[in-house]
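Here, each number is a calculation from the coordinates, and none is a lab measurement. On a predicted model such as this, the values are computed, not experimentally measured, just so you know. Cβ atoms are built from the backbone, for glycine too; each structure is taken alone.
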Structure 1
């Protein structure tokens, strides 16, 4: 009987050893682990975005991305109003967007964006998304897609990451959807460690490192995000995809704020 009991104990120990690995994966959506919207701070955030190609060491492409978060009311509901402006040297690449999300759980309610003179606007619910017929010249007016469960706006990934309960060893499966594209899906992000970044005046800021990778029509990609532990702010991002490297660095508050043109 002794060998049998030893075998049972060994199996139990092996099972216990495996359980924590599964327990660390948190499903992030409105029906499971919710985002902590108290972490999301209203205000203007600006990012310097630059691209590099290893084969062209003397070339650099620069952009400025401006994101403004406001708390307001829409249809008698407290909401976050988030506007974005992506500036670059080519006006055809300029993008402006407007998103409304519930203050209670960051559920998407509306998203519109304009690029190259074409506007796409959507009304968003837990059950589906459809083109906003009230928006003039909406190229997505006839779009419609049903959902089997709620999701988050992938266009607001930075804001979403800032509301996660980041800790060492955590893995998150976040249900994201990019308006007008393929159906929603869970995307896995892992906390791979922490790193101290040197900011203004060499001020050290301790950050969590959040990592994801996958495959897209442009090939394999990977992304790493540095999010401050104390302030829940995304300070840095490094991406690799299609032979390109992209970096985002949060600018200090002294950076001039360009007046937005997008009003709705």
Structure 2
């Protein structure tokens, strides 16, 4: 695998930002890594989103994501969005525009990444789980699959505004209500269900000791009322990297890759 720490200028944000990228590489003599014959074509891509207190390096630092994807022949793009909740902020920067419009175009301009829907996936943890489902449900034509790990799937819950992140909440959403808006995953889920055309597969998991567990159960019940291809997993676990390191491996096994070896 090739690891690229990429700094670049964002027109949407108006300043330099960064992404961390893992690219497949043909290897035959590298000890400790499973050999894989990488396709000469454009690579399938997983956009992997970070949580509230993290950045684009965190998945690489806290898990073995580079090793986990080595045998799959897929690229991984991990962007930096600070504490924006993957939203065009009321008092801040246009991170939703950056994520959904600018980032894919720049990444595909820099690297050999496939634009085809069937080759694109998005996943994230906590705030990133919210971002992953928000992106895929808003643009079901762009992703074959989306995964949320311990996601903040119910931002209309007053807990976020009043207790967990009152300053962040005000900066991101201002005085706007969340329910029944494009920032509400329940609203997006219903909208996606009504949309004609292909729908992304969804994977959702949460630890039963996680403070977001009850919200995840509410969203699980809502998805189960739809016809979407949906996988849900729960079990012992809290809001920590031991849980996410294990579950991202489940996500990678679940992804609908046409050829796991990409040979």
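As an exercise: P(r) over Cα pairs in 5 Å bins from 0, in percent, for residues 36-123 alone, calculated from one structure in 1, 2, equals 3, 13, 22, 23, 19, 12, 5, 2, 1, 0. Which structure is it? Here the read-out was taken from 2. Ranked by mean projected area of the Cα convex hull in nm², structures 1, 2 are led by 1, which has the greatest value. Out of 1, 2, which one gives 1.0 for distance in nm of label points 7 Å out along Cα→Cβ at positions 132 and 244 as computed from the coordinates? Matching structure: 2. Tell me which of 1, 2 gives 18.8 when you compute mean count of other Cβ atoms within 10 Å over residues 148-155. So the calculation was done on 1. From 1, 2, which structure was helix-only ellipticity at 222 nm (-39500 (n - 2.57) for each DSSP H run of 4 or more, over all residues; to 500) = -3500 calculated on? Derived from the structure labelled 1. Looking at structures 1, 2, which one was distance in nm of label points 7 Å out along Cα→Cβ at positions 28 and 188 calculated from, given that it came out as 4.5? Of the structures listed, the value fits 2. Looking across 1, 2, the calculation of distance in nm of label points 7 Å out along Cα→Cβ at positions 52 and 204 that yields 1.9 traces back to 2. Computing relative contact order in percent (Cα under 8 Å, 6 or more apart) across structures 1, 2 gives 15 for structure 1. When percent of Cα pairs over 17 Å apart, for residues 68-115 alone is computed across structures 1, 2, the figure 45 traces back to 2.
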